[in-house]
Structure 1
């Protein structure tokens, strides 16, 4: 084994992530594709485990003046290991001098930042956090604005204090994040021992992930029946069949007979899809389709009732309300590196606009000229501006 190969093997063993050489190539690709340049900007983000390790490394390789990363012990790993592994990667990439990692988030760290990401170890970004920000600080969301969770970030307080906040357009051609969601469902179906090919799969939900799930599963030979408010012709063009608008409909329930899996994809709705008070009762579903595997991608189901009726249910543990059961990091490093590179690009655009002297609203308008940035809906703006 060559010295390089031996080093790759040792590094992967230490960090538990993909070969360093591939990570370097991916990071540099997305930096180039997005023309990401964080020169003269200080980035405050998290240092984390698995494929979430890369965000501070992306910022550092994109020429950030300084990257301040915050970590802590979690169920995923110890902070001391996160620090060690992040710095190991930083050394490999030649950016170790640009990254500082702390295991406590202090006001003195917050007030240095030009760009603050909304990632786990910085949350919640609330009324205690926001006053510590410098006057020109900005916050890019590492997701689309329809996924916004107000418990993670006080948007009203940000806008009140003049802090610009925008989302990241996950359908941007350089990112194409939604295209990975179908592959995530494919992986989870295999884990549930559903073969997919020549399998009857019901997809319930009308959010923006749906079309990519239909397209991916139908392309590998599944019969995909969709419970959605989307137009029938749109579903057909993706390779699926629309069977109705809601699982409450009798004809829709009848169509679930002999289905082998059901994917729940109903966020941001908080309504229970399967359960005694849901769109379809667990008892009724068992009568129609015993042995069906339930993939709870997002949305609400009565997990206790499903367990009592012996359904296969993934994930094993109930996800937090408003969160996907799995992130795309479950597939590998590429989608996370892409998404967080895109989020940092939104941060760059906002920060440059603020440093030019534009106020909050003007800075958001300026950043929105680039298609990587995504605005909040009029309803969201009305709600959180008041």
Structure 2
């Protein structure tokens, strides 16, 4: 598990203080709302979903216990890579931020391992219905599409994990808003849900921009993605056939979420194979080894080129607000993080559709690391503990087999 799957875990973030709902009432509501979720989603529950109340401290400990030692180590390596690339500040602690969210900013969550729905004890009863509808959607779709199997396919690729989460959270958000409209007979429910996302964004205000956007994207842009980039088409009803298609053929990167038309009407299945890097451990010398690898996608490339987004604004629902000209046109990226005792190095290779796209990224890149090279439609960054004099040899090894012209 890398940082991104942790950050976009199946949570519904909002703030609330209130008297505790009883366990009996919670289960009764879950049983009642299950029928509405089935009708809206066009699927039937294979098994009844148990609903349980947990305290904030218990939620934190539950999420903490699920993180294996090797996973925590991978997150630390990923964190170091992000810092060296300039995605997050040096003092960022991804694991602590994740556990703090689980304790302080969560109303409910669904656990694919236990197949149960959990609600934090401080939620108001008048606010719990949308939460239950959202999490029951996760439970229903897990029974039909197997979340754990889907997650394994995206394992090791942060960007693909965020894109998959956009399908999962987007589907639950679309259904939740339809449920709110039906329940309250309130045509203004979409705007109120949008306001909830703004509150969620405000809670993350102190987090680095890349962390904020990685957490919020699955909810906000997942909603827009499943409406094919046209959120105003919400009134046409639940896009169940499109949701099923997205589960059958999940988007491969945040590029597809930021440009829904490329997924729904583009020839994305014919895109080039994922970009790869050779293991540079031997080139780096004795003691060096590859610690982790991944992809930051167009979302990360936009942040690296100075993209700024106010997530509290209503236009955050539009994918175009999340990217910029310097990041558009990517056709793949990959990074490796290497360690040697206290020393570490991150290698980022990006590939672009045209030489012009590569040049725009080249010009706009804010942090160029210790060594930087543009080779045609590819841009290479070496960041961290590396001697710039060794840059040419490392770049030559990293670019073995890479063509100058776009494919």
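The numbers here are math on the coordinates, done by the rules we state, and not lab data. Worth saying up front: this structure is predicted, and the values here are computed from it rather than measured. Cβ atoms are built from the backbone, for glycine too; each structure is taken alone.
Thinking of 1, 2, which structure, once helix-only ellipticity at 222 nm (-39500 (n - 2.57) for each DSSP H run of 4 or more, over all residues; to 500) is computed, gives back -11000? Source structure for this number: 1. Of the structures 1, 2, report the one carrying the highest value of distance in nm of label points 7 Å out along Cα→Cβ at positions 131 and 147. Once distance in nm of label points 7 Å out along Cα→Cβ at positions 131 and 147 is worked out for each structure, 1 has the highest. Structures compared: 1, 2; top value of FRET efficiency 1/(1 + (r/R0)^6) of positions 115 and 235 (r between Cβ atoms, R0 = 41 Å, to 0.05), i.e. the largest, recorded for 2. The maximum of distance in nm of label points 7 Å out along Cα→Cβ at positions 283 and 331 over structures 1, 2, that is, the highest value, falls on 1.
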